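Chemist: Listed next: structures, encoded as structure tokens.
Read-outs throughout are calculated quantities, based only on the coordinates presented, and are distinct from any laboratory measurement. Every value quoted in this text rests on a predicted model; they were computed, and no experiment measured them. Cβ atoms are built from the backbone, for glycine too; each structure is taken alone.
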Structure P
Amino acid sequence: MKKPTMGIQLYTLRDHIQTAEDFDGTLARLSAMGVKDVQISAIGDIPAPTQKEILDKYGVKVCVTHKPYARMLNDLDNLIAEHKIINCDAIGLGAAAQEYRGSAQNVRRLIAETDAIGKAMLAQGCTFHYHNHDFEFHRLPDYDGCMMDLLLSETDPEAFHFIPDVAWIHYGGSDPAELLRRMAGRVKVIHFKDYKLDENGEKHFVPLGQGVVNLKECYETACELEIPYIMYEHDNDWPNDDPFLACEQSWQYLNELLV
């Protein structure tokens with residue numbers, strides 16, 4: 001049983017990676033914490049060679065990214081070339097646009113498009129990865145199931161991989177550990193995220209281990225399935241409005257899981 005490598009999804013620190021100078025400063029802080037693996041998402045207009053130089057400076061590796069769907073459709077060769085510069089072979093879609101949700105017909109259009117994208121990536125040594133929210137678990141009016149059921153059953157396992165987000169899975173009413181098993185063999189990276197509900201039933205993201213998601217069970221399942229990476233992600237509602245503090249608290253939690 002192999003333990004996953006832990007890291008940070010830089011979307012958590014997106015306001016601090018918009019320039020090369022800030023990207024350097026952010027990786028310096030993360031490296032000082034012991035972080036050596038990240039996901040790049042929502043980064044500013046920093047050329048890939050500059051990203052690579054800064055990543056190498058701190059010995060940080062990129063396991064996956066989130067990139068705009070328009071570039072996958074219209075600029076794929078350049079997108080893949082940029083990933084090869086930063087030594088990353090996994091390209092992720094952070095969310096399906098509204099036009100690809102809400103009906104089986106819409107979802108199947110996404111499946112057809114991403115099948116072509118995923119196979120084109122495979123031909124150049126990369127893989128396509130899809131990140132979920134909660135809407136994938138809403139029942140579809142023209143299908144006996146939800147969007148996630150369609151994605152699992154009607155996509156090519158070689159060309160379509162998943163980035164399961166355990167908090168959004170839980171919030172969507174599903175069991176994260178059970179879904180991880182349904183995705184077996186199709187997951188390189190899991191997003192570990194936590195949340196709680198306030199007295200009005202409103203959702204608030206919290207540092208890992210402070211919310212309602214059974215992260216220990218998710219971790220044990222990741223070990224069982226030998227999923228390579230766990231990335232901590234925190235969308236908003238950081239403690240003291242400080243995403244670095246959230247990273248420090250959650251990084252400590254992740255390392256306690258490894259013991």
Structure Q
Amino acid sequence: MLAFLEKIGTETLWYLETAGRMGLFLLRMLRGIFTPPFKLFPVIRQVHFIGARSTFVILFTGAFTGMVLGLQGYYTLRKFGSEGFLGSAVALSLVRELGPVLTALMVIGRAGSAICAEIGIMRNSEQIDALECMAIDPYRYLMAPKLLAGIVALPLLTAIFDVVGIAGGYLVGVGLFGVSPGAYFQGMYSSVVWADVEMGLVKSLVFGLLLVWIAAAKGYYLHLERSGGFGAEGVSRTTTDAVVLSSVAVLVWDYLITSIML
């Protein structure tokens with residue numbers, strides 16, 4: 001019995017320590033953004049890595065997501081004789097929910113894993129320790145540009161996803177099933193309001209912060225992770241944990257933001 005209670009206490013203390021470490025890491029990242037000197041080029045480079053190099057997968061995913069929504073929405077609405085509302089269904093689903101969430105999940109898989117692995121390898125090879133020995137703040141030098149880039153790139157990628165998804169729904173609904181083009185766009189125009197766009201924007205901003213924060217923190221604290229440790233195996237395990245935790249965090253915060261803003 002005592003051993004069981006001791007195990008519960010140890011686990012609780014470990015999770016509290018991890019939560020505190022992650023919170024301090026985020027505060028230090030935010031402080032690094034506002035610490036001079038301010039350099040634009042590292043941020044642009046990270047925006048290119050996180051945003052521009054994710055464009056193809058966002059276009060591909062957005063197009064087929066919109067086509068699936070158009071296909072499923074048409075067969076559902078046809079049962080009620082409401083095919084004219086297909087544009088509303090596709091646009092609202094993408095703008096409010098699927099656009100931000102699927103964009104974040106795609107970027108986590110492509111860029112978040114790379115961020116975690118990059119920083120984990122730098123920790124593994126003692127490059128971060130070398131920066132600290134040279135009095136270079138790793139939070140300002142490494143983390144702050146990535147955080148800014150994530151906050152900037154995710155809303156832009158989400159907007160691309162939404163536009164391409166709406167076009168994919170149009171292609172299926174109008175081109176394949178003969179829904180009136182005027183009804184498609186008129187339904188979308190009359191149903192999508194600024195509050196819907198605002199919700200998608202807020203979600204994409206939060207998701208951008210979450211994915212960079214969790215991926216960077218997991219790599220930075222590689223040596224303190226239970227499943228991590230030094231070596232190639234530690235980097236691979238920690239990267240897997242970062243992708244899983246980031247994805248779960250996106251889904252949890254998606255629910256929280258939706259419940260608050262509805």
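Chemist: If you work out distance in nm of label points 7 Å out along Cα→Cβ at positions 207 and 239 for P, Q, which one comes out largest?
Modeler: Greatest value across P, Q: structure Q.
Chemist: To continue, here is another question. Comparing P, Q, where is mean count of other Cβ atoms within 10 Å over residues 7-14 highest?
Modeler: Of structures P, Q, the maximum of mean count of other Cβ atoms within 10 Å over residues 7-14 occurs in P.
Chemist: Ok, one more. Hey, P(r) over Cα pairs in 5 Å bins from 0, in percent, for residues 31-70 alone derived from one of P, Q reads 6, 19, 30, 27, 11, 4, 2, 0; which structure?
Modeler: The structure behind it is P.
Chemist: Let me ask something additional. When you work out distance in nm of label points 7 Å out along Cα→Cβ at positions 127 and 223 for each of the structures P, Q, which one comes out largest?
Modeler: P
Chemist: Now a separate question. Determine which structure produced the value 20 for relative contact order in percent (Cα under 8 Å, 6 or more apart), calculated from the coordinates; the candidates are P, Q.
Modeler: P
Chemist: Work out which structure the value 14.2 belongs to, where mean count of other Cβ atoms within 10 Å over residues 39-46 was derived from one of P, Q.
Modeler: Source structure: Q.
Chemist: State the single structure among P, Q that was used to calculate mean count of other Cβ atoms within 10 Å over residues 23-30, giving 18.9.
Modeler: Only one of P, Q returns 18.9 for mean count of other Cβ atoms within 10 Å over residues 23-30, namely P.
Chemist: To which of P, Q does the computed value -12500 (helix-only ellipticity at 222 nm (-39500 (n - 2.57) for each DSSP H run of 4 or more, over all residues; to 500)) belong?
Modeler: Computing helix-only ellipticity at 222 nm (-39500 (n - 2.57) for each DSSP H run of 4 or more, over all residues; to 500) on every structure in P, Q gives -12500 only for P.
Chemist: Now a separate question. If you rank structures P, Q by mean count of other Cβ atoms within 10 Å over residues 15-22, which sits at the top with the largest value?
Modeler: Top value of mean count of other Cβ atoms within 10 Å over residues 15-22 goes to structure P.
Chemist: If we compute FRET efficiency 1/(1 + (r/R0)^6) of positions 119 and 167 (r between Cβ atoms, R0 = 30 Å, to 0.05) for structures P, Q, which one ends up with the highest value?
Modeler: P
Chemist: Right, next: Out of P, Q, which structure matches 18.0 when mean projected area of the Cα convex hull in nm² is calculated?
Modeler: Answer for the origin of the read-out: Q.
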